Structure 1
Amino acid sequence: MTVEISVDLANIHLSVPIIAASGTYGYGDEYQPLLGHQAWGAIITKAVSLKPLIGNPPPRIWETPCGLLNSIGLQNIGIERFIKEKCPIYKSLNIPVIVNFFGFSIEEYGEMAKLLDSIEVIKAVEVNISCPNKKETGMIFGHDPKLTFQVTAAVKENTNLPVIVKLTPNVTDIKNIAIAAKDGGADILSLVNTVSGMAIDIESGLPRLGGITGGLSGPAIKPIALKMVWDVAEVVDIPIIGIGGIKEGPDAIEFFMAGASAVQIGTAIFSDPTSPLKIKDYIVEFLKRKKMKSINEIIGITHQKLKEKMERINR
């Protein structure tokens, strides 16, 4: 029995519904000697900004139970070097390349979108809205529905590429942020980014990270991320990419059932670069065991099953 696991997200065709998450896969060329890119349906670059950033002081990584704290500080080579040095590499790839980018003002987001729009090898952009608006109030863009709408609209106005907006989990109600992104023109939503966290060295009394606080990723945040995918799937009708603690096949299946059309793998590849291949194989075997022909049969299925259960109870 053959099963279909490819998906189409806003004109992005993924032969496998598994994407390399931004920040954990570098610019894509670093992993080439290991597996090539055969495990992925697409890759997302580490975040790029208008000007180069040196990032936060070390230490930048601290392992936690079931997770990883990072305080990289969005270090990157800047858009000019990225276009000149990295984009030519992508010409030899046979999978979509998605560029994650950010800015510190609405104008910067628009300018970045315009610069990336003309590059043929780029198939979509992922907009990181977990950054502070340094020009205005200093508020994190993704914490405020109005700013989320404005950033998304500015990007959409300056590119013909599919626009993915990456949501932060560090909000009171992610539904309102998701709706604002959709209303601003987002074609796809990816969620979630890392959860704010901290670790302290009890001997010195100092923070473990040079940046003091950091972003928690890995299996520890999976229940949080899964619940947020579930919530957002209830209020928007655009594709969702699930991210957060996906380490093995069953984790990915849960995200599909909650409403994600694809998943991103990040922290898991640090300990096992072959994890996406194993997850892919599990998805295929799961669908065969359930006698399903396509992954589309499980996307959002838990919403439907819960609705049917409640209807039976209320009869």
Structure 2
Amino acid sequence: MAILRCNKCGLLAEQGDGLAGQSVACPKCADPAKVYPTLFFIEKLLDKYFDAQRELIRLKSAPTVQSTPQPVRSSAPLAGLDLGNTDQLATEIQHGPIYDWFHKRQIKVQADLRGVDTSGFFDEVAEAIGGNLTLFKEVVDRIRWSQQKEYNGTTIKLEKKTPDEARALLVFCQQLYDFSFVAKCFHNKQENNIRLILQSAPAVRQFFNGEWLEWHALMSSLRHAKERGRRISCARGLEIVLANGDPYELDVFMLVDGTTPICIECKSGEFRQNIDRYLALKKRLGLAGKQFVMCIAGLEDDKARAYTAMYDISFVNEQRLAEHLSRLF
């Protein structure tokens, strides 16, 4: 028999082997739920059993010496992963500690596993944008505006750019074409501009409408954790429902070493009208101000410091996010 596991209500139920690998309606709550082969769960249980046996043997053979406990860094799950090209984070097992954390607080949670699948190109382009937003913001804004107007293309003018800026823009736009974020890319040397023919795929539209910043925040967090050998469970686009019925979508949520929660909300546009809502969410989740981060694209450093002083939330821009994370783990 195969086994159904519902992320919404936590139901475990047997299903016919023919349904293995499919998503079906949960018998209890009717939410879509994945059906796994029984062997999948047996393998995971055996992995945990043998890990526990090895740890028990190690503890029995270790000398009894009182010392200050040190975090175990060598077993960090990010070690050995190519963070820019892996689907190993897009699993139920990886999200498990996050599910448990919310369930203990009587908060319903649903994760989109694809939100942390970096085997596509969303993360690469997001890191390029976040690394040079001052220059590439015009491209992102023009694509987003043209998509909203249902135009099929947009033009990036180069006459006011320095030679280095023009070359960087051309390389970036060519990257967008190579990764299929745009359908065509033309460099018109005579008119000194770049003409982009746009893609209409919903995932690409959402990316330029602000999801690029979520990918940037996710990758910044993962790279920071990997550099320090920390254990981390991560989710992007996490849907939660509080006990009072209020729904939220968390842009990036992490558990560091299984104990330290960090929530990063990403805004590439206006954000001030949502501050009260995020303050209420931070309180409901029981997070300290430093653990609830508002990452605002292009926010000036002095304003970020001022907003952080005014509200019990940490405000940063895309460049300062990694620096803030270094103070958390």
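Any read-out appearing in this document is the output of simple, stated calculations on the displayed coordinates, not a laboratory observation. If you're wondering where the values come from, they're calculated on a predicted model, not measured in any experiment. Cβ atoms are built from the backbone, for glycine too; each structure is taken alone.
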>> To test your reading of the models, identify which of 1, 2 gives 14 for relative contact order in percent (Cα under 8 Å, 6 or more apart) when calculated.
In response: 2
>> Given a value of 29, 23, 22 for semi-axes √(5λ) of the Cα gyration tensor in Å, calculated from one of 1, 2, which structure does it belong to?
In response: 1
>> Can you rank 1, 2 by distance in nm of label points 7 Å out along Cα→Cβ at positions 4 and 164 and just name the one with the largest value?
In response: 2
> From which structure (1, 2) was helix-only ellipticity at 222 nm (-39500 (n - 2.57) for each DSSP H run of 4 or more, over all residues; to 500) calculated, if the value obtained is -12000?
Replying inline: 2
